[in-house]
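Have a look at these structures, which come just after this line.
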Structure P
Amino acid sequence: MSELPHTRLDTRPDTRPEAGPDAGQGVPVLECTGLAKVYREGSALGEVSVLRGVDLRVMAGERLAIVGTSGSGKSTLLHLLGGLDAATGGQVWLCGRQLDSLGQGALAALRNHALGFLYQFHHLLPEFSALENVAMPWLIRRASRADAFERAERALSSVGLAHRLAHRPGELSGGERQRAALARALVTEPACLLADEPTGNLDRANAESMFDLMLQLNQAFGTSLVIVTHDERLAAKTDRVLRLEDGRLLSA
């Protein structure tokens with residue numbers, strides 16, 4: 001893909017506490033300290049603590065996998081890191097900006113520029129073509145239609161779908177739909193891609209191919225990658241694997 005604008009990282013001296021199990025040097029793209037999430041289920045059930053003081057630091061270009069049992073809070077953690085939900089305690093920084101210090105408009109703008117999201121189910125809009133779906137993040141930024149479509153075409157080419165631009169999601173295979181969703185997540189060349197069980201709905205062969213493609217594009221574009229997965233064999237291909245257990249993040 002051609003050069004796209006990146007969110008400028010904050011390069012001021014880092015005075016935050018040293019994050020928990022981490023790796024790498026330089027400027028963190030994504031960081032949290034003391035992150036906690038409590039759900040209050042009513043007086044009968046009381047409080048349910050999902051996350052209990054999670055510390056994490058993700059460096060530029062790093063590939064990180066988070067594993068854990070079903071219901072351990074992996075998706076909750078990803079939502080908090082992406083600013084999609086509010087934490088009960090602790091702080092999250094994205095590209096040097098503290099998320100809970102931002103208004104809704106500024107937070108949405110930062111997410112749009114700095115993050116890409118990929119889920120187990122593709123969430124493509126069924127009435128639009130692959131090209132239109134992938135162009136959507138640029139159209140939301142009010143880019144010209146011609147520019148948005150040009151960028152989307154390059155993104156789809158990078159995931160091997162140059163021949164499927166005009167096809168709607170219902171005309172694509174499961175693997176092709178997920179690759180189109182990956183192209184949409186990366187079309188703005190975000191600082192970090194957050195992926196929640198991105199291969200969970202695919203068969204083994206497609207899961208392997210999809211995972212390898214994500215790692216290849218991460219290396220090509222320098223986008224940090226945080227993957228939540230139950231597949232420890234695939235997770236082992238990343239730079240670092242952490243395990244979420246009893247609400248805490250531990251080295252796997």
Structure Q
Amino acid sequence: MAKQKYEIGMVGLGVMGRNLVLNIADHGYSVSGYDKDLAKVQELQTEAGSRLINAAQSMEDFISVLSTPRIVMLLVPAGKVVDTVIHELIPLLESGDLIIDAGNSHFKDTDVRAKALAEKGILYMGVGVSGGEDGARHGLSMMPGGPKEAYERVRPILEAAAAHVQGEPCVTYLGPGSAGHYVKMVHNGIEYGLMQVIAESYNLMKRGLGLSDEALSDIYSRWNAAELNAYLIEITAHIFRKVDQ
């Protein structure tokens with residue numbers, strides 16, 4: 001009897017990786033997941049239920065069940081960890097396989113990795129993701145860059161796992177090389193600027209005007225219902241209603 005082959009693999013089963021695996025599987029795709037922390041592997045196995053999810057306990061087992069050419073997504077911390085995982089993957093991959101870095105890697109690092117892997121015939125994409133834990137589970141905004149043929153290979157999976165607005169997926173091809181991670185960097189800069197403005201408005205109203213948490217929640221809720229409608233304003237309104245245990 002033929003062994004089940006999985007359409008995409010995920011290295012990194014933290015909050016983001018595990019929830020994205022479940023998201024992808026909920027849309028009908030088979031996923032193999034791996035993490036060096038076996039407790040996280042077991043957690044995925046427990047949550048998988050009847051979904052087509054393989055929770056691998058070794059990198060070799062993880063790769064062996066992927067259909068070829070392989071698609072391997074990484075959701076691990078940016079920096080040296082990405083290089084370490086790629087180093088472990090290379091001996092197990094073949095020409096034509098695809099690695100997708102969905103972490104917050106610096107775009108210049110993405111260019112260096114893509115060039116080195118291209119020399120081995122391995123495709124490489126940098127994909128920015130936004131939406132946090134809830135987005136990973138129910139629909140992310142994604143910013144893919146890299147070879148166009150690589151994007152087309154993984155496009156149906158990314159579109160399925162993305163958030164949808166008015167029927168359109170929140171993902172589109174942004175360009176070659178590190179375009180995806182560059183756009184994510186710009187996205188983060190804008191987001192952090194907005195967070196700073198929200199923090200300063202809180203400081204003025206809390207310390208300057210002495211408003212209660214309930215009053216602050218009401219104000220941010222009104223702002224979110226008007227021209228300042230935005231996800232960050234929405235969650236700011238909610239956080240002031242949450243009682244610490």
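Below are the figures for this structure:
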item: Comparison of P, Q - label where FRET efficiency 1/(1 + (r/R0)^6) of positions 113 and 193 (r between Cβ atoms, R0 = 35 Å, to 0.05) is highest; result: P
item: Source structure (of P, Q) for Rg and Dmax of the Cα atoms in Å, computed value 18.0, 56; result: P
item: If P(r) over Cα pairs in 10 Å bins from 0, in percent, for residues 105-208 alone is computed and equals 15, 36, 29, 13, 6, 1, 0, the structure in P, Q; result: Q
item: For Cα Rg over 2.2 N^0.38 Å, for residues 81-152 alone computed as 1.14, the structure of P, Q it came from; result: Q
item: For -9500 (helix-only ellipticity at 222 nm (-39500 (n - 2.57) for each DSSP H run of 4 or more, over all residues; to 500), calculated) the corresponding structure among P, Q; result: P
item: Comparison of P, Q - label where percent of Cα pairs over 28 Å apart, for residues 33-176 alone is highest; result: P
item: Identity of the structure behind 14 (criterion: relative contact order in percent (Cα under 8 Å, 6 or more apart), calculated), options P, Q; result: Q
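Rule-based calculations on the coordinates, nothing more; no lab input. Fair warning: this is a prediction, and the values are worked out from it, not measured in the lab. Cβ atoms are built from the backbone, for glycine too; each structure is taken alone.
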